[in-house]
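A.B. asks: Take a look at these structures.
Laboratory data are not the source of any read-out in this text; all were calculated from the coordinates shown. The structure displayed is predicted, hence computed values, not measured ones. Cβ atoms are built from the backbone, for glycine too; each structure is taken alone.
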Structure I
Amino acid sequence: MAVPRARPRRTGDRPSPAPPSAGARRPLVKVHFLTRYGERGASSRYRTWQHLPGLEREGIECTATPLLGDEYLDARFARRRPPGLLVRAALRRARERSAWREADLIVVEKELYPYAPAWFERALLGRGTRFTLDFDDALQHIYDQHPRSVVRMLLGRKMQRLVRRARLVTVGNPYLEEAFAPAAGPRTRIESVPTVLDTDRYPVTPEPDAPFTIGWIGTPVSARNLAVVLEPLQRFFDHHRGRLLLIGAGDEPLPGIPVERVSWSAETEADLLASIHVGIMPLFDRPLERGKSGLKLLQYLAAARPVVASPVGVNSSIVTPQVGRLAGDPERWLEALIELHDNPPLRARLGRAGRRLVESSYSLRHWTPRYAAYLREAATTP
C-alpha cells in the first residue's frame, strides 16, 4: 500500500520558532553560507552578507564563501561571460568542500553551480549533509523556460529536486513559496523571509529643492525593464521639467528623456536615493519577473520616497495606496507620475508611510533574529 507523502511544513502549519530571548544560553551552531556573489552582488549582499553580524549575535557562527567575484560581475554587466571565470569558480568551490562541510548547516544561495544537474550538487554536498536553499527570484524559470529543449529536459526540474532534499527553503516572496511547496520533502520546511534593509543606512531627509527627479536603481541587466515605462516617461517629460536618475543602469538608449546615469556604489547609494522625488519599478509581466522580491521598492520607501510600480508579483503586496501607486498600463503610469509631480504634500505623506512600512515589516533588525531561529532549527532538529 502506498504511504502518503508528508505535506511540506510551511509557515502557518505550526508556530515558527521563536527567536531566543536576550541573554538565553544557546548552543553554538556553525553555519556556512555558499553565496552566488560577494558583497557587491545585490542578491547576495541583501540575502546573506548583511545578516551575518546579526546572526553572530544570535549565536550562529558564520562563515561564507562566494562562487563568483567582482571580476565576473564586471564582465556580466558589460555583457561578457568569460568561460574561464566560471571554470575557475567551479574548481575553487570544489576545492573548498572539505572546509564548508565541517559546518552544522550549509546555506546554498540558489544553487551550487549554474547549469549543473541536481544529482551533481547533491553528490558534492555529500550524503547526510544538512543544507538549506535560499531564493529571492524565480531561478527555476531560467531552466524550465529555457529556449533549448535539452536544457529544459535535463535541468527543468533541478530546483525542485534540490528542494526535496533540503531541510529548510527560505523564499523572498509568495510566488516562490507556492512554486516550491509541491516539491518539498517530508523534512523540508519552507519559510518566507523577505529581502530586508538596514534602515540605519537610509537616513530620512526632506525632499531636495531641485527639479523633479524620478529615480530608478538596479543593474545593467535589470535595466531592460525600463522599456515598460519608456512611452509614459517620454510623454511626461514632454510637458514637465525634471530628469530621470538611473543608478547602476547600463547605456540603453532612452530617446526623448532627460537622463542622468550614475554608477552604483554602497557609499553613495543612500545619498542618491535621497536626491529623488519618486522611485519607479517597472516590470514586464513574465514568470521570471513575477518571482522578484521588490528590493527596489523597499529602497525607495526606506528613503521615504513614494513609489510607482508595475502590478507584477510581490509589487502588488508592497505597494498600497498609502505608500504609492500601481500602474498596469502606459496611461496609468502617466497619471501616477503627474499626480505625484503636482502634489508635494501627497508625496511627503506617502513617503512617511513607506518608511514606517519598511521599519515595521522589512527591516534587518526585525528579521535577523527570526532568520537565526529558522537556521538553528534546521541545524539541530532530528
Structure II
Amino acid sequence: MNMIAQDTIQTEQKTKVSPLTFDNNDLPEPTPEMLESLQKEFDALLEEVRADIGERDAKYIRKIVRTQRIFEISGRGLIHFSFTPIPFALGVLSLGVAKIIENMEIGHNVMHGQYDWMNDPKLHSTSYEWDTACDADSWRKTHNYEHHTYTNILGKDRDYGYGILRMSEDESWHPLRRFQFAYYVLLSVFFQWGVALHEMEFEKVVRKEVTWKSRIPFYKTFAKKGFRQIFKDYIFFPLLAGPFFLKVLLGNMLANLIRNLWASTVIFCGHFTEGSKTFPVEVCENETRGHWYYRQLLGSGNFTGGKWLHILSGHLSYQIEHHLFPDIPAHRYAEMSPRVQEICEKHGLPYNTGTFWSQYKTVLKRIIRFSRKPKDSNVEGQLVAA
C-alpha cells in the first residue's frame, strides 16, 4: 500500500481544534462580503484540484479495489476453512474490513461521481451497486441529493437524527426521547437496514403525511436488494460450507456487525459532534453558493488519525472537505485540508476537528444531553421529527 501512503498526505500536525458549543448562536451572521469571498476562494481551490485529477487518482482507486478483494477473499476463506477460534476471528475481521472498504472508500465515493471521469462502468456513479442492504438509487436520492443539498437544515436534512434522535435544542422533546441512547445503539447494530429503510420516510407515514400505499415502489426495491444481501451472506455462502453452515452464518453476521458499527460511528462523527451547527429551513430561500459553503463548513466535523483510519473511514475523517467538495476523489482531502483551514482562519470561522475518540465522545455526549427534557420548556413535541 505504498502508493496509498504517499497519496494520503498527513496534515494533522497543522490541525487546529476549534470546536463550537451545542448552542447555535455562538457565531455572528455572515456578511454578504464574507460569503462572496468564501465562494471565490473555495471555487478556486475546487477548480485547482479538479484540473489536477488524472492517472494518479485512477491508480489509487484501482489499488483500493484490489486491496478490498484480497481482504474479502481472505476473510471468506478463513471463515469457511477455519477449525479453531483464532483463524475464524481473523476471517471475521478480514471480511469486516473488506465490507468497510467497499462501503466507505469505494461505494460511497464512487456513487458521488468522484471517478466518473474514468468512464469505467464498474466505477461509475450511475451504475455502481454496493455491498449493503441499501439500494444504490435510494442512496443517491436520500444521501447525494437530500443530505448534501440540505445539510443540517432541520426539517429538510433527514440524515440529521435519522428521524429518531433529537440532536439539537431547536427540535421538540418527547418523553420517549429519554431512551434515545438505546435507539442509537440499535440503529448502529442494524445500521445497513436503517439506511436501507431511510427513503421510506417512516416518520411521515406515522404522521399520515404520506400513505403506506404510496411507498409500494420503494418496498419492492427494498425487498429485492435486501433479499439479495440476505441470500448472499446468510444462505449462499453458509450452504457452501455444508455441515459448517452455522459457523459461516455466524462469521458473516459478525462481519456485517463490524461494518455496521464502524460505519455508524464514522457517520455520526461527521455531523453530530459538539462543534456541528444546525440551520433553520429559512436558509434554503435564495441561498447563495457562498452560504452553501458556509453551511457545509459549520455543519460538519473532522477527526484525525493515521493512514488506515482515513482509508477505513472512506476519508470521511475529512468530512468538512467532503461536504465542500463531494465529487473530488476523497484521498485528495488530506492535501486540501490545510488550504481549507487557512480560509477558515482568514474569516474567523471554526474548523471543527479533533482526535477520533475526542470527537466520538462529544457525539455520545450530544445524544445523552438532548435525550433530557429541556428545563425551560413544558411543550412536548412529536417523537418522530420532521
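A.B. asks: Tell me which structure, out of I, II, gives 17 once relative contact order in percent (Cα under 8 Å, 6 or more apart) is calculated.
C.D. replies: The read-out comes from structure I.
A.B. asks: Comparing mean count of other Cβ atoms within 10 Å over residues 150-157 across I, II, which is largest?
C.D. replies: When mean count of other Cβ atoms within 10 Å over residues 150-157 is calculated for I, II, structure II comes out on top.
A.B. asks: Now a separate question. Name the one structure among I, II that distance in nm of label points 7 Å out along Cα→Cβ at positions 118 and 262 of 4.5 was derived from.
C.D. replies: Matching structure: I.
A.B. asks: For which of the structures I, II does the calculation of helix-only ellipticity at 222 nm (-39500 (n - 2.57) for each DSSP H run of 4 or more, over all residues; to 500) return -11000?
C.D. replies: The correct label is I.
A.B. asks: Of the structures labelled I, II, one was used to calculate mean count of other Cβ atoms within 10 Å over residues 94-101, giving 12.6. Name it.
C.D. replies: Checking each candidate, the match is I.
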